[in-house]
Structure P
Amino acid sequence: MRDQQQFGENWTVHQLHTLASEKGVRVEATDWSDARDLTRLLIATLNGRRLMETFTLGELEDLPSHQETQADIRKRLQVLIAQALTP
């Protein structure tokens, strides 16, 4: 299960970089932290702003095989990117 979680975290960060570059947003740093039971917190610095999003372990572990989960996570990352663009 840890391998699936690691894959999900790496996939999520890769998607963040890809989506951010499409919008001209600079990803300066990313880190993962334990949030609560069965959740992980993505901490990202985008255009100088520190932003966070929580993901469940289930979401991260399901990413390889669930397109709905992938689409949901992309939408949530786009919200983070939009927050980085707002003054």
Structure Q
Amino acid sequence: FSPLDVPLYHADCRAWEVTRGGQHVAVFIGDYFARGSKRSGAWCSAMRGQAKVPQVQGPVVINVCNFAKSDPALLSYDDARTL
């Protein structure tokens, strides 16, 4: 995983490039902290699916949670299981 400096929809989100053997595999986005405009719960979604035709295209996947934002970000056992 290598951090990506790309524009995202919220400042709390982070993006990483996923590689295997030096080759691009996917983009992984993490949106982990609760905020008023966000629905409750946790989920993972594909923002763009994988394709192999007409050319190889890696997926863009997002993992969304609603953890309490703190410094450091401490997770309960249940939060760690959710993640």
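Each value in this text was obtained by applying a stated rule to the coordinates, not by laboratory testing. Quick caveat, the model's predicted, so the values are computed rather than measured. Cβ atoms are built from the backbone, for glycine too; each structure is taken alone.
Summary of values
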| read-out | value |
| --- | --- |
| Structure responsible for 16.2, with mean count of other Cβ atoms within 10 Å over residues 28-35 calculated and labels P, Q on offer | Q |
| Computed -1500 for helix-only ellipticity at 222 nm (-39500 (n - 2.57) for each DSSP H run of 4 or more, over all residues; to 500) - originating structure among P, Q | Q |
| Relative contact order in percent (Cα under 8 Å, 6 or more apart) derived as 24 - corresponding label from P, Q | Q |
| When distance in nm of label points 7 Å out along Cα→Cβ at positions 12 and 44 is computed for each of P, Q, the largest belongs to | Q |
| Parent structure of the calculated result 1.7, given that distance in nm of label points 7 Å out along Cα→Cβ at positions 4 and 20 is the read-out and P, Q the choices | Q |
| Ranking P, Q by Kirkwood radius over Cα pairs in Å, the structure that comes out highest | Q |
| If FRET efficiency 1/(1 + (r/R0)^6) of positions 36 and 52 (r between Cβ atoms, R0 = 35 Å, to 0.05) is computed and equals 1.00, the structure in P, Q | P |
